[in-house]
Structure I
Amino acid sequence: MDDRLFRNAMGKFATGITVVTTEVKGVSHGMTANAFVSVSLNPKLILVSIDKRAKMLGFIQETKKFAVSFLAADQKDESMRFAGQLKEGSPYLFERFGEMPVIKDALANIACTVYNEVEAGDHVLFIGEVTDLKACEGDPLLYFQATIET
């Protein structure tokens, strides 16, 4: 099966856009991701999928902690910034939540500790146990057919 066909077919599934963050030795790191899943209610578990080539992989493996911010419809710049599609310029001013850096004004911020780590093809799946959570009202930023929708 052709890689492009697979990507195009997966792009038919609309997903919310998140920014996954962590902090290593006082330095905050973030990356845009749309591979997010709620896994379990008891215990409260979520899953993010990180490419083995991503810098974030080593950061999460080192800290054993991460946060996920669900982006709001007006946060396209944050999505593009943490996807490496915008020149960074000045450092991003993260908000602090659950001892983690998170995106300010996101629809939700979820702080986690790593519950399990599973290798899956060219990605690593991090299952996180939720340690803190907050949710706000608003519309989500969506990813559909390789484009960002508001």
Structure II
Amino acid sequence: MAEPPRLSHLIDLYVELGSPMELGPGRAGRRRIIPIVGGSVSGRFSGRILNQGADWQTVFPDGLAELDTRYAIETDDGALIEIRNFGVRHGPPEVLARLAAGENVDPSEYYMRTHPRFETGAPDYRYLNSIICIGTGAREASAVRMHVFEVL
């Protein structure tokens, strides 16, 4: 039997969000677009999140939010990295209501996990194209904090 995977901290993301745009009910749930307007990156590399991208969410009747983000990072040394981040957020209805009201809720009270994928042509960061990562998140009133780990 193979050993179970281990995790190694890669980066922390502070993703600043614009005002949500409500599309209304779709085929599977309520659709929302949340602009990504900036932020910062720290960890094995550092930089800033560009004012380009969005989270295209589907919120299902039971409160489960399916997260589908795409945005760009510019590293401190000028490399551009695309990040696509797919995930879910769910929890007890009263906790989700507090999040929706803009309260800062302890992330231990709900589940927010993602699968970030990176793409870049920058030689110093090309290793990102071929690693698997997982992320843990926390939703704040106008931002998301993500901790991204490489699966070893």
Structure III
Amino acid sequence: MSKKKSSHSRVWGKILFVLYVIFLIWFLIFSDWYGRQAYDTFHYNLVPLKEIRRFWDYRHEVGLFAMITNLFGNVFIFIPFGFFLPMGSRNKSFFLTLLLSFLLSLGIECFQLITMVGSFDVDDIILNTLGGIIGYIFYAICAGIRRFFGG
């Protein structure tokens, strides 16, 4: 691939990454649908897999939508992060993507803990990080296909 094509790809990756992070912050902190949910009391979970198991065990009581939104939504919301990060960076390391997915999720959860917006949940960190990993895998597959076909 030529340097010019690589440069254009990286610029688009950076633009998409910045737009995604802006959306993520708005969605997780300021949106009426997710970020500014009103609770009578502040909730937090420090026990790994506790909320994942609770949503699975009580899926019939909480409803399929709530279970899917909680479990899969936390994964899906971070897939673009794992995809756009290596796309817009010179360093395309899996471990860097893993680390930054974890740190961004931890930062969001700590912000929620401090401001009592949303709820702090260690399971969200696990699921968000998994989403970043899946996004990186999609990126690696797309990059491999692109290299194979000479794009």
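Read-outs throughout are calculated quantities, based only on the coordinates presented, and are distinct from any laboratory measurement. In this text the structure is predicted, and so the values were computed from the model without any measurement.
Things to note:
- Looking across I, II, III, the calculation of relative contact order in percent (Cα under 8 Å, 6 or more apart) that yields 23 traces back to II.
- Entry that produces -4500 once helix-only ellipticity at 222 nm (-39500 (n - 2.57) for each DSSP H run of 4 or more, over all residues; to 500) is calculated, selected from I, II, III: I
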